[in-house]
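FYI, it's all coordinate maths here, none of it is from the lab. Since the model is a prediction, treat every value here as computed from it, not as a measurement. Cβ atoms are built from the backbone, for glycine too; each structure is taken alone.
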Structure 1
Amino acid sequence: MAWDLEIQLLKTFIAVCDTGSVTQAANRVGRSQPATSLQLQRLENLVGRKLVLWEKRKLILTEEGEYLLEYARRIIDLNDKVVANFASDDLHGMISFGAPDFYAASAVSTAMRAFRKRFPHVRVELHCATSTTLMDMINQGSLDLALVTHAYCGDRGEVVCRQQLEWVVSADHELDLTPPVPLALLPPGNLLRDVAITALRRNQIESHIVATSESLGGILAAVNSGLAVGVLPRMVLNDQVQIVRPGADLPSLPKVDLALVCNSGSSKLADALSRQLASTLAEL
């Protein structure tokens with residue numbers, strides 16, 4: 001039966017080979033770790049060969065994997081050149097874009113790289129802040145485009161992604177979840193914080209906040225050290241944390257919608273970046 005190699009599968013394969021880690025590859029291609037593992041498996045099923053082996057968490061390419069990697073790089077290089085040559089718009093200028101720190105470090109960075117490759121003459125000014133702050137900037141006209149939690153933008157935003165929230169703890173340290181549960185959370189007024197506290201209270205589980213940070217790095221530092229349990233969107237997880245499945249210790253958490261919001265004077269630049277972000281996030 002005839003079959004074709006998929007460009008996205010090849011990009012994921014290259015990312016895994018270059019980083020030597022499914023988690024780091026997931027951050028590079030802007031997907032969750034499970035989705036990245038599934039893409040690698042799909043590629044192996046497609047070619048009917050084992051491409052990578054893992055020995056003590058170290059990646060080893062099989063002979064078939066080394067063969068495919070060489071040609072995958074050539075294919076992606078040619079693909080990128082063709083796409084750049086046939087870019088539909090020759091845009092110039094500057095656009096201001098905002099996103100919460102959590103998302104700027106994962107899928108957003110992947111979308112930005114793709115956008116800059118397609119539109120090399122456009123300068124993107126990135127602002128990292130909470131969703132409420134970004135919505136204030138949109139309303140004040142100081143931002144052209146923002147990616148925010150949909151709950152904070154009402155009917156103005158276009159939902160482009162839905163992320164499952166997860167309880168996470170350190171992958172290397174044991175943490176006692178006997179109440180009161182120690183928490184590492186964002187500051188007051190953030191949806192992820194409110195969701196966690198509400199879920200615990202609804203299930204009559206006592207907790208106490210031992211760490212507060214506005215950044216993903218701060219939350220991960222508290223979690224990775226074994227100090228607390230955190231609440232994170234699935235797309236930002238790495239191999240230093242592990243998911244705590246809902247059960248007797250912790251209640252289930254909802255999914256959260258992410259939306260793109262343009263200010264009232266949206267331009268061609270904002271439309272182009274919005275399309276790139278929507279395309280990248282839709283693949284998560």
Structure 2
Amino acid sequence: MRTAIARFLQFLRVERNASDLTVKSYREDLTMLVEYLTESRDGVCPKPGDVAVLDLRGYVASLHEAGYAKSTIARRLASLRSFFRFGQREGWAKNNPAKPLRNPRKGRSLPHFLSAEDLGRLFAAPPADEPLGLRDRAILETMYSAGLRVSELMGLSDGDLDFQAGVVRVRGKGRRERLAPIGSYATRALRSWLKSRRVDPAEPDGPATPVFVNKFGRRLSTRSVGRMLEKYLKLAGLDGRTTPHSLRHSFATHLLDQGADIRSVQELLGHKSLVTTQIYTHVSTAALRAVYEKAHPRAK
């Protein structure tokens with residue numbers, strides 16, 4: 001089983017060009033399956049071609065009993081389907097035992113987002129008279145301005161910035177590239193930060209220089225961004241549920257609230273499917289009411 005998993009992960013890296021984070025997620029999902037199968041079969045893990053639908057049903061049941069979220073279980077099922085589909089291609093699996101398993105039904109909750117007023121308070125929280133404050137303001141402004149995932153933001157290098165055109169080159173999920181526009185506020189914040197940035201000599205230079213670095217001059221991690229945001233949320237007295245991804249939610253929600261076309265928002269977010277973008281079609285009651293009163297002939 002472990003040999004088959006190693007070959008599958010190699011396939012993801014080489015043929016699918018999957019990101020390190022994607023490969024890590026698949027590895028963790030499949031390792032959990034191995035641990036379950038080994039425990040359920042008295043310490044002996046079966047060969048991958050011998051895994052049956054009943055084995056996987058028991059595995060899914062154990063995830064439910066352990067209290068895993070429905071979204072997590074659905075993701076792990078997707079990993080299993082991909083793994084055994086690869087096995088069919090390689091010839092060590094006659095069928096895909098994960099295919100008959102249904103994803104758990106899950107209600108889709110509305111994404112948490114901040115109002116324009118709250119964002120203004122958040123962006124004003126980092127101190128403008130010290131380098132790290134300038135960096136943090138540039139991070140917040142750029143994430144919201146371009147609707148970036150935090151991993152996309154942390155992956156930016158100097159060669160990805162085009163201030164003249166007002167865009168940044170982004171590598172999204174599946175390493176798909178897109179050009180994301182940035183506004184004047186983010187551009188000014190980035191320019192101010194880059195003037196005060198100090199990069200470790202060990203980091204790549206030229207176009208490969210990381211845009212955002214920590215106090216030691218090395219590329220900043222996604223986890224550091226989460227901690228930084230928590231600090232400024234407290235300073236600004238804002239909702240503690242807010243995460244770095246909430247800025248992306250805010251970006252999409254505000255665009256749609258102001259009448260942007262959903263397919264344009266899909267392109268800006270880098271979503272492969274329009275279904276993913278449709279969660280942002282919720283708008284405020286006030287905005288809906290305004291549209292209704294303007295459009296309906298007997299609204300007033």
(request) Out of 1, 2, choose the structure whose coordinates give distance in nm of label points 7 Å out along Cα→Cβ at positions 98 and 218 equal to 3.3 when calculated. (result) 2
(request) Please state which of the structures 1, 2 yields 1.09 when Rg/Rh (Cα atoms, Kirkwood Rh), for residues 50-185 alone is computed from it. (result) 1
(message) If you rank structures 1, 2 by volume of the Cα convex hull per residue in Å³, for residues 114-177 alone, which sits at the top with the largest value?
(response) 1
(message) Given a value of 22.9, 72 for Rg and Dmax of the Cα atoms in Å, calculated from one of 1, 2, which structure does it belong to?
(response) 2
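I have -13500 for helix-only ellipticity at 222 nm (-39500 (n - 2.57) for each DSSP H run of 4 or more, over all residues; to 500), calculated from one of the structures 1, 2. Which structure is it?
Computing helix-only ellipticity at 222 nm (-39500 (n - 2.57) for each DSSP H run of 4 or more, over all residues; to 500) on every structure in 1, 2 gives -13500 only for 1.
If relative contact order in percent (Cα under 8 Å, 6 or more apart) computes to 23, which of 1, 2 did it come from?
Corresponding structure: 1.
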(message) Given 2.1 as the derived value for distance in nm of label points 7 Å out along Cα→Cβ at positions 154 and 234, which of the supplied structures 1, 2 does it correspond to?
(response) 2
